[in-house]
1. Please compute mean count of other Cβ atoms within 10 Å over residues 32-39 for structures I, II and give me the label with the greatest value.
2. Computing distance in nm of label points 7 Å out along Cα→Cβ at positions 72 and 160 gives 4.0 for which of I, II?
3. Comparing I, II, where is Cα Rg over 2.2 N^0.38 Å, for residues 120-287 alone highest?
4. If we compute relative contact order in percent (Cα under 8 Å, 6 or more apart) for structures I, II, which one ends up with the highest value?
5. For the read-out mean count of other Cβ atoms within 10 Å over residues 88-95, a value of 21.2 was computed from one structure; give its label from I, II.
6. Computing helix-only ellipticity at 222 nm (-39500 (n - 2.57) for each DSSP H run of 4 or more, over all residues; to 500) gives -14000 for which of I, II?
7. Where is Cα Rg over 2.2 N^0.38 Å largest, in which of I, II?
8. Any idea which of I, II comes out highest on mean count of other Cβ atoms within 10 Å over residues 216-223?
Structure I
Amino acid sequence: MFILVRKLYCCLKIWILLSSYPVISPDLPLTDLHRHLDGNIRPSTIWQLAQEFSIPLQQQNVEELIQTIQVHVKTTDLLAFLQKMELGVSVLASEQACYRVAYENVEDAKRAGLTYAELRFSPVFMAHAHHLPIDHVVDAVVAGCKAGSKAYGVPVNLIGILSRSYGEATCHQELQALLRAKDDIVALDLAGDEKGFPAIRFKQHFKLARDAGWHITVHAGEADGPQSIWQAMDALGATRIGHSVAAREDARLMDFMANNNISIECCLTSNFQTGACTDMAHHPIKTFIERGIVVTLNTDDPGVSGIEIADEYKLAREVVGLTTEQLAQIQLNGVEVAFASESLKAELLAPRR
């Protein structure tokens, strides 16, 4: 009963958010391009899978579980934030569990009012707790997203992640598993311990990804400085940068990004929770816009942060101080820089009935 009530509450909350925020234009598409599938596992699903696979939890109920897996104010740093995701993936004890999480992510996107989403995932991260075959995890996620997209009518594209924290050799295995499903994946990302595992160490991995025809987006400038962003572009070929908070420290870098169509996937709540930005009122998104950089608004790990896309738009307007016009442009930016076909972009931009 609790789970049903919580589902109804979440649906009502999101409906109220979307209907009461004039900052989100109902006439424009609403996208989320930086959304971790493995960072958005429902507490109810974690609880049920733990029971199904007899995985012991310290928490006594779903309410206690929520207190454990979600960041309620902020963490000490990025690595502490990432640890919050561990409990969720610890219950992925079968390929069917991975399928379920992928499917539910698409349902969550529908509930959030998204008209298009790009879901990213690390098969190694999802597989490691129970030593699942990496390629089986990839297949399960692909199948779950396809089924969810068909059921809920939300176009979804998948982005594969290399979890740099596991090292180059493991990332090579991860890449090979992703490449087996290369026609069902549109891009490659690099995530994890940004400072400890710089992008340059993965240059050959991303060359293989570009040779496969994938787009490139990279986590950079979140836990390290501007040089991390330069490496993401120069060594890996990134055309989108996840977070990129540190770009504000380098005027030449911001000009380069603006002049070379390198866009930024902004995640306001996440940036505060990881300590990448300590003063949300002065988040650099406003500076990025003024410098001519194309930016988008995204949730990052909605299950960990306890948010949805509507919360990000509210934060951007009420705390950061973006105008209604700037937020409308951000909605359009989400289609412009999406890793989607031109025909799908045209559909998303068509007048909404």
Structure II
Amino acid sequence: MGYLILDRITFYYQKGEFILRNLNLSVNRGEILALLGESGSGKTTLLKIIAGFLRPKEGSIIIDSKDITNLPPNKRDIGIVFQNYALFPHMSVLDNIIYGLRVRRVPRTEALREAKELINLLNLSGLENKRPTQLSGGQQQRVAIARALIIKPKILLMDEPMSNIDPKLRSKLRVEIKRILKMFGITTIYVTHDQEDAFEIGDRIAILHKGVIENIDTPKNLLYNPKTTYVASFIGYENIIPIIKIKDTLDLDTDQHTHNTHVGIRASLIKLSKEPLNSSSYITLKGRIELISHKKDKISYHVSTPIGVLEAHTHNEFNEFLREGEEVYVNINKNNLVFLK
């Protein structure tokens, strides 16, 4: 049984215009769940419902076997790191961190002791008397995390916490955030639209689309075995092909996948050649190169084939000599095909 359970959560502002529809989610104790979705998918609404800023129209929220659906935000034992960090600009770093304990009337001596431990653990020593405006984005982020953690929340919610960080620093900060969360063993919902954030930080990723969870799995399983055409397209499968096209054109056994309608193949796993690969492991199609584009570390080929235009990426120097309009063979290893609902 999960530590955080969302049971049949439904929310709408006007009846019939669903933001979340019958959503179910279970998060384990100590797990970092990345909630990933495009703008308008419902992820911010879901975060507000967990925090208590919105009430679901239907469904319940359980934390540690306790139903908190009708509790106000200050009674839920939930910490929040907001997108803009929401630090008090007139307060020092130290006073920002202990603010939650002051509200709870914890004696200042005890609050200072707990703050000192967090300051040391989060590498904020020497910044105690500075104001937020004197800190870097990464330092502000750590102060916001410390302020959320000092109240010892059962759940930590993080709402796009790196949207204001310079892209060059984000990779380093992803590692830092995950280190901090694992060190404290805190159950975390990390809301983001950034796939790199989700895949580097999350133990599991839930992909939200039009108010429902399309797929929830580990980062590795999502990359290599997405469940739906939407998820495959969202995470970067360039080629999604209806099975009927393959069955009409090629020798591909789909009997065991009769409930599926499409297959996906990454462009990086398609091989181009001047001659067909004579192997039963491969599907081989004759095609013509329609377009060539150069990307940072690869070349992208758009090839017209009997089942449509397929995209192939390659680092192979041989393909440097291919030109638009040339005929080539497109070779797809059957083992690299992913069957999609």
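Computed from the coordinates by the stated procedures, all read-outs in this text should not be read as laboratory data. Please read these numbers as outputs of a predicted model, since none were measured by experiment. Cβ atoms are built from the backbone, for glycine too; each structure is taken alone.
1. Numbers: I: 27.5; II: 21.5.
Once mean count of other Cβ atoms within 10 Å over residues 32-39 is tallied for I, II, the winner is I.
2. Numbers: I: 4.0; II: 2.9.
Checking each candidate, the match is I.
3. Values: I: 1.06; II: 1.45.
Largest value of Cα Rg over 2.2 N^0.38 Å, for residues 120-287 alone: II.
4. Largest value of relative contact order in percent (Cα under 8 Å, 6 or more apart): I.
5. Structure I accounts for this read-out.
6. On the way: I: -14000; II: -8000.
The read-out was computed on structure I.
7. Largest one: structure II.
8. Values: I: 27.1; II: 16.8.
If we compare mean count of other Cβ atoms within 10 Å over residues 216-223 over I, II, the biggest value is for I.
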